[in-house]
Structure I
Amino acid sequence: MKDNIIKELKTIVGDRWVTTEKEDLICYSYDATPGFSNLPEAVVQPADKDQVAAILKLANREKLPIYTRGSGTNLSAGTVPMNGGIVLYTVRMNKILEVDPENFVAVVEPGVIVAELNAAVEPFKLIYPPDPGTVTTASIGGTVAENSGGLRGLKYGVTKHYVTGLEVVLPNGEIAEFGGRTAKAPGYDMVMLLTGSEGTLGVITKVTLRLVPAPTHRKSMIAVFKDLNSAGQSIADIISNKIIPATLEIMDNYTIRAVETFAKLGLPVEAEAIILAEVDGDADTVANDAAKMEKVLRDNGGEVRVAETAQQRDQVWAARRAALPSLAKLRPSTFCEDATVPRSKVPDMIRSVTEIAARNRVEVGTFGHAGDGNLHPTIVTDLRDKQEMERVYEAMDEIFTRALELGGTLSGEHGIGLGKLKYMPKQFGEEGLAVMRSIKQALDPNNILNPGKLLGQV
C-alpha cells in the first residue's frame, strides 16, 4: 500500500489506530475458518460513522478492498482479506447508545457484544433473543451481517426478525439510514437486504433492535436416546403437540463423547443421541408444556432428566455450549459446518452425515438446533495432512449435496463467505445468482466491499 494512503488513513483515525506491521497484520489474516488466510495491507479502527465514511471514500477512490471485521468468530471465511487491502475493524464502535424499555428497543453500535446487550436490558426485564453459540464474544454487527441464529431460534427466530433499523455507510462513503423503531417502513426493505449480506453491500455503523419481555419461568430437561430415529420422532411429536420450546437441541454420539471427555458433565457416552430442551413463558404455560414435552420424550423411549434447580439448568446448557470447543480439542483443525434441513429430516441428515464420515474415513460430530433443522456437522482433522484433507473436502461436498436433496439450505446462520461459495449455484441457480450480483454491482460498482465473498467474482 502506498505511503500516501497510509498517511491519509492515519489522518482520518489517528496514528494509533492504523496497523501496518506484519506481526500485527497476521492476527487479522484469518477468522475461525480453517484453510483460509491472507495478510491485509493495513488494519484501521474507526471510532464513528464519519471516520468509516472517510475510509470508504478513500478506498472507493483508490479501488482498495475493504473487509469489515467484528469479533472474527464467523465460520465461513467471511472476514478473511483474500485480496489484501484494508481490514476495517469495528471494535472501537462498541457503545450501547440507548435502551428504550417503553418501546422495547435498543440502539447499538456494531462492536457491542451480544451478551453485553442482554446484560444491559436485563434490569428492564427484557431480552434480545438471538443467541449464537459465541454469545459472549460475537459482536452485533457481525451477527447482523451473517443473520445469525442460535439456540433460541425455534421459538424466537433469528437476527433478521429483530433488526428494525440500520445506519449504513455505502461503498461510495455516503451515509444512509433505513428502517427505524416502527414495525413498518415504506420503500424497499433495505434492512432485510443488508441483514445477512456479509459485508458486501455496506458497513453497518448503528443498529436498532427489537427487544421482547423476558420470560418469567423456564424449565429445562435432557433426554437420552439409544436410537436416533426415536430422538427424531420426539422432535416431530413435540412440534405436532403444539409445543414450541424456547430451545430444542440435539447432539450425536460422537459429540456426546467429546463433550464428556473434556467437560465431565456426566453425559451418557453410550447414547446414540441426546435432546436438550427448554420451555419458557408464564408459570402455567411452562408447567403444562414441560409436562407434555416430558411425556413425548418418554413415550419415544427417552430417559428424561428434568432440571429442578438453576444449577442443574445451567449444567444442561453447559453441555450444549461445550459441543464445539470440545470437538475442537480433538484435532488441530475444526470445520464447523452449517447444513440446515426441514426439522422432519433431522434424523435423515444426521444418519447421512454418519454414513458420509464412515465412507470418507473422516471424523465428524453433529449437533445443532433440532427444532429448526439447523445442524452443525463438525469435521475434526489436520490441515497439514493433504491426503486426509482430500477426503474431508469430499465429505463436505457430500454433506451439502445431501442437505439440498433433503430440501434444505447451505447455511442457517454461518453465512456463505468463501467456505461454501462453490455450492451457491446448486441452491440458487445461475439466474438467482445473477439477480444478487446485479444488486451488488448497483451498490458497489468498484467491488470494494468484501470482494469475492457470498457471490464470488462480480
Structure II
Amino acid sequence: MGLGNLLEDIFKNVPDYKHFMTVDELNESSKSLAEEYKEVVQLKEIGKSRDGKPIFSLKIGNGGLNAVLFAFPHPNEPVGSMMLEYLSNVYAQNEELRKNMGFTLHIVKVSDPDGAKLNENWFKGPFTPLNYALNYYRPAGNQQVEWTFPIKYKNLNFNKPIPETKALMKLIDETKPDFIYSLHNAGFGGVYYYLSHDIPLLYPIYQYIALKQELPLSLGEPEMPYAIKFADAVYSLPSTKERYDYLEKHSEKDPAEIIKSGTSSVDYAKRVNPNVCELVCEVPYYYDPRINNLSESDVIRKDAILSKLDFREDLYKFLYDRFKGIHNLLTRPSRFKESIEYFLEVGLESIKAERNWAKNNPELERPATVAEKFDNELVSKFYSMLITGLFLRMITYQLELGFDKRLSDLAEKVKERLSELDEIVEREMNYSVIPIKKLVTVQLAAGLYTMLYVKEIRRKYQS
C-alpha cells in the first residue's frame, strides 16, 4: 500500500468519539497499550504534577527522528488527548506506518493532570456553551504548562517552571526533538494553525485538511494583534518576545509586570535542537457559518474591535471590583482564585494595550469582514462566558465550606451576568457542535504531514 493510501485509511478510521476521556481513562489506556505491544511501546513516568499526580510518556517505535507530542497544554483543551489516544494505538499496531514516518514518538496524553481533572465535569457533555463555562478551568498564565518554560528577555527574567513543565523539559532534553506538536484547541470559530517556520508547501495542505472535514478556516480576527500571518488561517507561532515587544510599544507599564510568565516549548527546545519544528493546530468545539465569511459587513473594523474591548473591560472591571471586595473571604486554597486574580489583572492591562494598538493602526480603517465583525461582536461574548464561569466556580468552591451571605449574594449576581451572556450567544449565534472525530482527524493529518515534511528536510540536509 502506498503511503498516501495508508494515511487516508488511517484518517478514515478515526473513531466517532462521543465524548472526551478522563485523565484516569487515558492513563489506563496507555498502560494497556504498553503491556500489549511491549516490543515497540514503553511507558514511563516523566514527572509529577503540582498535586503529585503522575505524568506519563509513551515511547513508540525506534525511528531516527524524535517527535514530542503533548496534549492538555491548557487543561480545558482535550481534543489533542483524543488524537494522541488514536495515534498511539495506530502507531503501535502499524509497522508500515512507523517505517514510512521514520519517527520515534514520545507521547504525553496528559501534561496537566490536575487541571484536566478540574474540567472533567463537561468532558461527557452536554456540549453547550453554558455547561462548558460552568465547568471551565484554566490555570493562571504563570502556572500553565505551555507558558512557563524559562526565558530571559529585556526586563523579563522568568525561571520558575512548574513541575509539569519541568517534566516536559526533561523529555525535551533527553530526546532533542526534531518535531514538537503542542496540542491546543480553540473554543469557537474555525480551524487555524501556528507554525515555528515559514513553510509555504504546507499551507494548502493545512487548508485542504480542514475543508475536507467540512470545517471552516478561521478567517476572522487573529487570536492576538501581533500575530504574523503566513497564509489564510496560518500564522507564525507566537513568542513571548513578540508579546513583550508589542506591550512595550502599546502599554504604559513594564511588559515584564504584565506578562509574569515564561516562554513556550519550542523556544526551550531550540536550546537542544536549533532546527526543531513546532506545530499548533487550533480546532474549535463550535461553528457558525459567519466565521469564514469574507464579504464586507456594515461596521468599520477599528470600531468593532474597540466596541469589543469596551464590553470586555466593563465585564473585567465588574469582576475585579467584586474580587477585591471578597478577597479576604476566600480562605480556602483555590486554583480558581489563583487564576481569577491573574487573568483579571493581566486582562485589564492587555485591554489597554490592545485599545492603544487599535486606535493607532491605520490598517483597521476599513469595513470589517462579516467574519471579523462576528469575531468581535459575538465570539468575544462566548469567551467572556468562560472567565465569568471561572469566577462563579471560585465563589462556589469557597461556599462548599459553609454559607456566607456576601458570597452567596455575589454568586447570584455573577450567575445573572453569565445568564445574560448565554442568552446573547444562544439567541444571536447559529452555532453547531462539531463532531470530535472531525477535530481529531484534522489534528492528526496536520501533524503527520508536517512530520513527513520534517523528515524530508532532514534527509536532504544530511545527504
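Throughout, read-outs are computed from the coordinates displayed, never taken from laboratory work. As the structure is a prediction and not an experimental result, all values here were calculated from the model. Cβ atoms are built from the backbone, for glycine too; each structure is taken alone.
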Practice task
For helix-only ellipticity at 222 nm (-39500 (n - 2.57) for each DSSP H run of 4 or more, over all residues; to 500), the calculated result is -11000, so let me know which of I, II that is.
Solution key: I
Practice task
Rank structures I, II by FRET efficiency 1/(1 + (r/R0)^6) of positions 369 and 393 (r between Cβ atoms, R0 = 25 Å, to 0.05) and report only the one at the top, that is, the highest.
Solution key: I
Problem - Among I, II, structure where mean count of other Cβ atoms within 10 Å over residues 185-192 as derived comes to 12.9 - result: I
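Matching task: 24.1 is the computed value of mean count of other Cβ atoms within 10 Å over residues 361-368. Pick the structure from I, II. Please report the intermediate quantities before stating the final value.
On the way: I: 24.1; II: 13.6.
Only structure I yields this read-out.
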Fill in the blank from the handout: With relative contact order in percent (Cα under 8 Å, 6 or more apart) computed for every candidate in I, II, 16 is reproduced by structure I
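Taking Rg/Rh (Cα atoms, Kirkwood Rh) as the criterion, which structure among I, II has the greatest value?
Values: I: 0.97; II: 0.95.
Greatest value across I, II: structure I.
With mean count of other Cβ atoms within 10 Å over residues 137-144 derived from the coordinates and found to be 26.8, which of I, II does the value describe? Provide the component values of the computation, followed by the final result.
Values: I: 26.8; II: 21.5.
Of the options listed, only I reproduces it.
One of I, II was used to calculate FRET efficiency 1/(1 + (r/R0)^6) of positions 65 and 401 (r between Cβ atoms, R0 = 35 Å, to 0.05), giving 0.10; which? Mind dumping the intermediate values first?
Working: I: 0.65; II: 0.10.
This figure was derived from II.
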